[in-house]
1. As an exercise: helix-only ellipticity at 222 nm (-39500 (n - 2.57) for each DSSP H run of 4 or more, over all residues; to 500), calculated from one structure in 1, 2, equals -17000. Which structure is it?
2. Using volume of the Cα convex hull per residue in Å³, for residues 247-326 alone, single out the structure from 1, 2 with the greatest value.
3. On FRET efficiency 1/(1 + (r/R0)^6) of positions 39 and 231 (r between Cβ atoms, R0 = 25 Å, to 0.05), which of the structures labelled 1, 2 is highest?
4. State the single structure among 1, 2 that was used to calculate log10 I(q)/I(0) by the Debye sum over Cα atoms at q = 0.16 Å⁻¹, for residues 87-206 alone, giving -0.72.
5. Quick check for you: by Rg/Rh (Cα atoms, Kirkwood Rh), for residues 191-302 alone, which of 1, 2 is greatest?
6. Could you figure out which one of 1, 2 the value 23 for relative contact order in percent (Cα under 8 Å, 6 or more apart) was computed from?
Structure 1
Amino acid sequence: MDKPRTVTRIFFCLLLGLLSTFFAEVLSGSAPDYLLTAFGYWGIFPLYCLHTLFLASIIMTRERSFSLRTLYLASLLFGMYEAYITKILWHPSWSPETFKIGELAVAETLLLVFYWHSLFSFLIPLFVGENLLAGSNNLTLLLPEKWQTRVRNPRFILLFGGYSSILLAAAASSVEDALGLALLNSTAVSAAILLWRWLTRKKTYDFTELLPSGKGIILVAVLLAFIYLNFGFNLSTDALPEPIGHISVLLLYILFILLIRRSVRLDREQRPVSDIAAPVGAERFSLKHWFLFCAAFILSAALLNLLPFAVRELLTGVVFISGIIMGVLFFIRSIRALYRPDTPGPAHLIEPGENTL
């Protein structure tokens, strides 16, 4: 593996942030036009980029083993920005009368923290980023064996592209709007990936070597803290809760951090439960798979927008309900793997020095 230069690592970090913003904000339909607005560049993009870099950098290092379980538990901290930054976990603007416990909106917390931001803002961008931008195979080898094959299956990719377009199609004002936004964002991300691959065509990098380290992590943490302070005191301050709401959020932070610490310790103690070495040239999620996903996403966004409003609302509900269920199941499975280390899947480890092709 080659040693990346500073400018290479900076470019990679920006690309990883672009992937995170794409999967989180475009697929959700929340801000699919962020590339066309100033706030998208100084507000939305830095939020996703810095969260992704910070959480990935503190877990994925070459000095110690890490597991899918630990990555998922760390990803729970990502979605917690919906408390002190957007205030949505306390006061969802689309459903102010939603069911709450301790002033926390239950459904929104389960959907955003345990599912959407964990997968679409963090884990999926990391997987796509490593497969398309680096030469290592850390994340693919953490997946259960059947999923290592499934993520490269054209049918699965087409279905995932269609599923990913549902929320954008529902949020778009017209077929032209849905098609244009899907095409714009897919083209922008694809162009950035192709530029990276052209500039680094004679180099092969390990994913963990491209992430911030040392002073880089400190810089990312400082910038992230600035975002929390800026938006925390200036965005939707009227939605701040009573003390019980703050206590509920802080208890979640404490719970997640304790679980992460236990998982990291367990990673250090465990030996791999399967042979994670991969032969040179092993098949991986490639550019052709990415372009297939983009094609399915773009076409589905336009076609689904043609459906009657009631049908689009029904599909949106299916995404929300299935997301809540999957988020709960992912969390339960991670806890089982944490306290029953023999549980397959999330307990798979990447050992230092054994994570590259």
Structure 2
Amino acid sequence: MIVGPYDFTPELFYTVAVQTLDSWRVLARGAERAPGGGTPREIAAGVLRRNAGPVLRAGHGHFWPMWPSDFGKTFAGAWGTLGEEYLRGQASLMTRESARLGRVTSCFRPGRGFDMPWWRGDNLPWLVWCWAEIKERSGRGPDADQRAALESLLGDYERRHLEPGGLVSRRVTGDWIDTIRRPSSTYNNLCVLMMLRRGRELGLSPKTDPDAFAKLLLADRWRGDHFRDHADTDAMSVDAAVAALYLRSYGPEILNPAADRLAAEKLDEPWPMRCALGAYDPKTVPLATRLAPGYHRAHWLHLGLMWLNGLKKLGRDTSRGRAAVETLIERHGHVLEAVNADGSPYRSLFISCERGLSMAASQYLELAG
């Protein structure tokens, strides 16, 4: 059942209850340290191993399902810790269930895909990314049935969610920032560009030409030193610049100015990376988000680590940012989801930051090499 923008499912009620109880526990006792302790590398690897169950949990506490976009951002750094067989099995699970449902849902638990709090436009792109990474690393991509499922999902995505000859439809308002409704976010468009390119690596046949899409996206969203956040604003996007850097969406003539602008705004200080330069447009903020308005404006470790991995791919120095992340891991004895400017865990009455966030732990391992 959909009420307003929200998909009301049994999983949503369960998750809200778990998040609230977990938040109260953190407010009362503080965030626990990871069992075993060790160096930042050992803590991060331990996070992944503890979260690797029938599905790769997004977090150690209240993020009990697997999100495709979290899984995709986890993939590269998790390869050495979790191995090909496990990661291929997770991609197979998502592909099989998505073929049954006719879409890639926002979350997965064993045996079922579901949307929470709503469907997101970055779901399929990150599943395609995972299969392309599997093929690149192992030499063996999806089998014939899996490739046929991906081909069908991709064709349906293009028909339903891309404007004819254009970008992602304004009707697509969900993405990884799942407390905000951004129409045709630039982040989502960069994910689609990645999907079109990497889909071809898998032998898929998108109807949309990736080069034409890249040119159109640049013309519509690039403003000389930054990307605008979504279709209805000229405000600077943080996560679009980070995604472009991590995915290497464009050449250095675009990526270097984008990186310089984020650094000039000091968004990576004192901790990489603050999610937004300012408050979000009130039109994009659903009612429930107002219960925790600072959640997606805090400093998110996985976003900061994607930024650092993007800088690393550009050949830039990442030592200062890496040291800041390691300071947080050592201070808290865990890989946190999001922190305040003073380095304390983000807390609110109804949701506090997750501990043992898989994609942050994996992004750190990817950076550490």
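Just so it is clear, none of the values below were taken in a lab; they were calculated from the coordinates. In this text, all values refer to a predicted model and were calculated from it rather than measured experimentally. Cβ atoms are built from the backbone, for glycine too; each structure is taken alone.
1. Source structure for this number: 2.
2. Result for volume of the Cα convex hull per residue in Å³, for residues 247-326 alone over 1, 2: largest is 1.
3. That would be structure 1.
4. Working: 1: -1.05; 2: -0.72.
Attributed to the structure labelled 2.
5. Values: 1: 1.07; 2: 1.01.
Largest one: structure 1.
6. Label of the source structure: 2.
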